[in-house]
1. Taking -17500 as the value of helix-only ellipticity at 222 nm (-39500 (n - 2.57) for each DSSP H run of 4 or more, over all residues; to 500) derived from one of the structures shown (P, Q), identify that structure.
2. Looking at distance in nm of label points 7 Å out along Cα→Cβ at positions 105 and 153, point out which structure of P, Q has the largest value.
3. State the single structure among P, Q that was used to calculate Rg and Dmax of the Cα atoms in Å, giving 19.5, 66.
4. For structures P, Q, calculate distance in nm of label points 7 Å out along Cα→Cβ at positions 17 and 129 and state which one comes out highest.
Structure P
Amino acid sequence: MSSAEERDLDVGTAGASARREHERRRASRHERVTTNHPRIGKVLLALSDDPQHEIAWARGAGGEERVAKGLAKHLTDVVVVLHDRRIPSSRGNIDHLAVAPTGVWVIDAKRYKGKVAICKPLFGAAKLTVAGRDRTKLIDGLAKQVALVEAAVRGIEPGVQVLGALCFVGAELPLLGKLTFNGYPLLYTKQLASRLNRAGPVDAVRRKNLLEQLAARFPPA
């Protein structure tokens, strides 16, 4: 896809929906406090910390923005990324959707602090942990998104592979070796870009068709 054609395509804005939700919640809280306490509302707001649910939305938006910036820095021009895509008939969204020579990639950006590890107990199922906390549900969420995109891709370009990855910002991944959980790689942005840049079987004509069709089926959130 040429740069002119890409400009005509709405690739979306990374973190836009999370940023809007953060601002909505913040504005609602400010209005509630100033309405209930008209004389001292502004003082109360100035002295209080932002609640965790607001901080979480802002951090999520920041993580998506940092992943998008990192990918833009390291990707070649054969890879195009759609950002913050709405899942039809759902309140959910896909952080990043990349069309590359190797296939279509569903990328879930995660901004966490602490060590990322896979715990394999002697008995029971393996768990994905971040800073010692069970985060296996992150993989479950990614798998659901991959399944949705796979269904769409089958109707556009049958045979094109759909892959998924968790892309971490701020967390600690192993210096040596690569982590994979249930077939999904756990990567930093630069590592992910390296995989997206690899040569593959999906030629430019098919990539263009995929990009246009996926952009329509998963519009900006």
Structure Q
Amino acid sequence: MTEGPATPAALLAGLDAQQRVAAEALFGPVCILAGAGTGKTRAITHRIAYGVASGAFTPNRVMALTFTNRSAAELRGRLRQLGAGGVAARTFHAAALAQLNYFWPQVTGGQLPSVLDGKGRVLGHAAEKLSLRVDTAMLRDIAAEIEWRKVSGLTLDQYAAALATRPLPGTLSAEQLIDLHRTYEELKDERKQIDFEDVLLVCAGMIEMEPSVAMQVREQYRYFVVDEYQDVS
């Protein structure tokens, strides 16, 4: 149930001195560093609600981001209770996917590729295509390597160089692993599919490369707040 908007004074009254300092720091980059269980999420949600209640923030121009679905649901619940239910609170991937669904047709004139539920099936097909024998445990390890490569922002050539200091999954050679990565990406492209990491990479790339997209995002969201930042890759 959505509660009515709280007054700025009431929102600050429920905070300790340090949390209050964080909540009142509405403009410019702000980083809250504290240990587990010290009330970081409380400070963050009260900061957003205080910004809305004081008129500094327009609710639909604020985006609260976190890593897990559970954390995003908690943010939404707390913000509703504080009278800031109009603020969007999503995971990074959900926010990026929403942007892609909106902007992809504008930029490409086509439909957004479907998002894979997991990498296993396509990786299995890639292994078959290369006549490589891999079991479920190896597929899981290879999928983890693909995720690491993508969140590290490495090209296949850069990843190949990095393999000199990384353990190889199962009995695969470095060359076989690179071929598997490459074939996996080719199969995705052929099937018009993207994976979980692609969602973030494609969204970021679209904002960086398309000035009109960047302008629209900038106009829509003026304030970004990130919770549970330690969970981010």
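Read-outs throughout are calculated quantities, based only on the coordinates presented, and are distinct from any laboratory measurement. Bear in mind the structure is a predicted one, so any value in this text is a computation, not a measurement. Cβ atoms are built from the backbone, for glycine too; each structure is taken alone.
1. Answer by label: Q.
2. Q
3. P
4. With respect to distance in nm of label points 7 Å out along Cα→Cβ at positions 17 and 129, the highest-scoring structure among P, Q is Q.
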